[in-house]
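Read-outs throughout are calculated quantities, based only on the coordinates presented, and are distinct from any laboratory measurement. Worth saying up front: this structure is predicted, and the values here are computed from it rather than measured. Cβ atoms are built from the backbone, for glycine too; each structure is taken alone.
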Structure 1
């Protein structure tokens, strides 16, 4: 056996280092999360509790879902600036339409209404982008401005009611 074969590195050597390099993005995200939780704990009056973490994570759930949708759009080569305005419009439609005297209203009905509003806006954008061959950035930017105006027409001042049953159903 030659000395070159004996001194060759073992296949799969430096496994820990390779795993760290391969998962660098996830490790950076975990480190940023840990730093942010430390900062929140440091600036809050008391120690960080389960309620605090639960409140922070549920507050960011809507943004996380929107980010997932935007990621899919961008990975497929698209561009959508109207997603935030669609979320605002759906919230305004639900908050202005739900009856506070009927908290047990049909969850399926209100879910369908919310999805229907989003689908209508998507069909509007899709028509101008796919059929009329307009630039996606122009269409979605103008749709964002239109939806912001429609949202103000639907609900011109803060208020409204969204049934707690709707939120607890999806948790």
Structure 2
């Protein structure tokens, strides 16, 4: 529900449009997320399938943001003039969060223990942070790289439930 409400707010307030986002895609996102939320909240027979499909959709859509951010921004309607290094970095962060959420949703809906689900979602989180560090993404936007190490340590700690 929070995702659906956030999308609806951003659509109605003009936030997405002011950022240059393609509005048909945003309405499609809202419809997909709302459908899955309705299925889960109503206890529909297809709720598990809808949640799994949502996890796959989120994973696929955001993987493009993480690994091909410029193409993703173009796909989602962001003009070339608005694709600054910060916009590219933000797209990668959005992709990273989406992948983490997709893994978490997928694990939870597959009846994986909640703690292990969090651990599994920490794997792509740690990999993405490491890739950002290795690729120099942080330096490109002027971020102090030393500040990322505590975050990497916190994410690494989230993997502990996988040991048990």
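With respect to FRET efficiency 1/(1 + (r/R0)^6) of positions 62 and 126 (r between Cβ atoms, R0 = 25 Å, to 0.05), the largest value across structures 1, 2 is given by 2.
Of structures 1, 2, which gives 1.6 when distance in nm of label points 7 Å out along Cα→Cβ at positions 78 and 150 is computed from the coordinates? Of the options listed, only 1 reproduces it. If you line up 1, 2 by volume of the Cα convex hull per residue in Å³, for residues 30-117 alone, the top spot, with the largest value, goes to 1. One of 1, 2 was used to calculate distance in nm of label points 7 Å out along Cα→Cβ at positions 54 and 142, giving 3.9; which? So the calculation was done on 2. To which of 1, 2 does the computed value 115 (volume of the Cα convex hull per residue in Å³) belong? The structure behind it is 2. When helix-only ellipticity at 222 nm (-39500 (n - 2.57) for each DSSP H run of 4 or more, over all residues; to 500) is computed for each of 1, 2, the one that comes out at -21500 is 1.
When relative contact order in percent (Cα under 8 Å, 6 or more apart) is computed across structures 1, 2, the figure 28 traces back to 1.
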